[in-house]
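In structure tokens below, several structures.
None of the figures in this text is laboratory data; all of them are computed from the coordinates on show. Quick caveat: nothing in here was measured; it's all calculated off a predicted structure. Cβ atoms are built from the backbone, for glycine too; each structure is taken alone.
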Structure P
Amino acid sequence: MTLEEILQKIKQSTAMQGEDFSGLDLSNQDFSQAKFSNCNFKGANLRNSNLSRAKLRECDFSKADMRGTDLSNADLFNADMTGARLRRANLTNSNRIGAKIRKWALKGAYITGATAYVD
């Protein structure tokens, strides 16, 4: 799927399930309120992208570059963020229940809101 196709689906509020975005350059994009389920973002570049209020349930963000990404109010239920770079990422009020995030990966990230994650 191309970046243009992804943006068109988001604009149409179309939910995406099981799509493979691994290794793609998705930096500096507005994916706010997007609906992704069980999608693969492994190793993708999402640097400085807006994923606020996005549904990202059970997505794989392992080893993704998410530095400066806005994940405020995002639903990261059961997301795999193992090895993701999250410096300056905004996780304010995000749902991180069941998410796989290493505490050290959160160094320099902005976090508020009482939600759990798996270490």
Structure Q
Amino acid sequence: MTGPAESAIVTVYAVFGSGEEAERIGRHLVEERLAACVNILGPCRSIYRWEGRIEEADEVAALFKTRAGQADALIARLAELHSYEVPAAVVWTIANALPAYAGWVTSETTKVI
């Protein structure tokens, strides 16, 4: 296994208003090589404060695998494509990963020249 300094990969967690939106944006980010992979998880129920009120919504969570140096660009592009005014998108550090997996994420998020 390898640590974060060697693997330099992260997971970006985000939520979407529907499975269709998660799939559409996920596909864009993989096609654009901003993410090596996206796992679209099952529906979840969110309870949150928005503009002074407590709100509830059914949402779909997704996990994007990318390089640490690519995370900001992934989040910026996700925000451009997202239907929410303020989309939730946060970076989770990967403490350990198989070297082959880290290599795969790195190669799939590197632009081909």
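Rank structures P, Q by distance in nm of label points 7 Å out along Cα→Cβ at positions 11 and 83 and report only the one at the top, that is, the highest. Between P, Q, the highest calculated value is found for P.
Where does the value 3.3 come from, among P, Q, when distance in nm of label points 7 Å out along Cα→Cβ at positions 43 and 91 is the thing being computed? Structure of origin is Q. So volume of the Cα convex hull per residue in Å³, computed for just one structure, reads 107; which one of P, Q is that? Label of the source structure: Q. Starting from the value -2000: which structure in P, Q was helix-only ellipticity at 222 nm (-39500 (n - 2.57) for each DSSP H run of 4 or more, over all residues; to 500) calculated from? Only structure P yields this read-out.
Computing relative contact order in percent (Cα under 8 Å, 6 or more apart) gives 44 for which of P, Q?
Values: P: 17; Q: 44.
Value 44 for relative contact order in percent (Cα under 8 Å, 6 or more apart) corresponds to Q out of P, Q.
Tell me which of P, Q gives 0.93 when you compute Cα Rg over 2.2 N^0.38 Å, for residues 35-98 alone. Matching structure: P.
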